[in-house]
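Values in this text are rule-based calculations from the coordinates and carry no lab data. Quantities reported herein were computed from a predicted structural model and do not represent experimental measurements. Cβ atoms are built from the backbone, for glycine too; each structure is taken alone.
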Structure 1
Amino acid sequence: MVEVSDKTAIAMPIRNLIGVVSVVVVGVWAYFGIIERLNNIETNLKLIDSDIVKNTDFRIRWPLGELGALPDDAQQFMLIEHLSGVMEDVEEQVQTMMHNKVNIDRLQQDVDKALGDIEKLKDKIRETE
């Protein structure tokens, strides 16, 4: 049986001691490198999961108008409203022009009749002279 105490001496070549210490250092360095890499991957996974949840919420709520609208959308809506008002005015003018066509046709007939009557009067005046 071997007795081991705090005063037990071990004879080992320095080359072997440096080798053992080097292996332990490399092992500890590799262990902490793996742990760091796992922590990074886990953190990225949590961030990606959070982004996916936010994206899903955005994807559902944005079309419903619950998250507001883009400034460009607001500007387009204002332009559409303005153009709608302009179109109503144009339609109203077109409607009044249709009535004007009827009036113009009637006036043209009256002018033609008046010109015919004037020619008849001229002919009567020439006959009397």
Structure 2
Amino acid sequence: MEIESDPQNLITVEEFINYIAVELNIPEDKLNGLLISVTEAVTNAIKHGNNSDKNKSVFIQVDSNEEFLIIKVKDQGKGFDPLEIPDPTQPDNLLKDSGRGIYLMKIYMDEIEFNPTENGTETILKMKLK
């Protein structure tokens, strides 16, 4: 799936993920975390990766195997160092309006990776199916 870097497209992404979840029989208790994680990854790609530039796209790829559901979210930005993202659980960051997306992805996903590429950053979310 490819979307324009516009937050209004998040509903389309959520519908797409819901469809995949039904096809793979994802349990209801895992679905909410999956939706939060994918929404956060796409929001980060739109806002931080592509700087909300509607001329840039976000690419979402979904794969699965016997063990994992794998969702890749790729932007067309300059990339970032995930180690430089402030910890949202630290007292100085608790009241900030943003900065919890990666933290939430780490909570809900079994594995998360960030791959810098020549033309953007790819966030890989993995959720165990069993």
Structure 3
Amino acid sequence: MDFGFSSDVRLKSGWQFDLVFRTGRREMGCLVRIFFLDAPDSHTRVGVTVGRKIANAVNRARGRRMLRESFRRLLPWIKDGVWIVGSLRESALDLTAPDIYLDTARSLKRRGLLRADFPGTNWNVDRAG
């Protein structure tokens, strides 16, 4: 199982984020908002964002790292051919990465964006043994 988060699975351009935000569907979790749409290029790609209004630069960077880590652990089970943008809510900034992972996994599962073989919300899923 590959738990990498290489650049070919990331949304990088502003137009890609804009397309997902403007034309995609959404799922609201307690800590994370998920925006998604069927990929125009049939490749699964993921992006993360933390709004400027909710925190200063240091806390936004920490929030992005935690959300990116959640998607890194979930990426092997995300269905093919979807673009996803995760946006962190302000209430998540005071919590831990496993809390954000749990809410992200629940939101993706609720919308049917995870494969049937998803093993569940185990934070240590990427550890061998």
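Upon calculation of mean count of other Cβ atoms within 10 Å over residues 33-40 from the atomic coordinates, which of the structures 1, 2, 3 produces 20.1?
The value was obtained from structure 2.
Taking FRET efficiency 1/(1 + (r/R0)^6) of positions 25 and 113 (r between Cβ atoms, R0 = 30 Å, to 0.05) as the criterion, the top-ranked structure out of 1, 2, 3 is 3, with the highest value.
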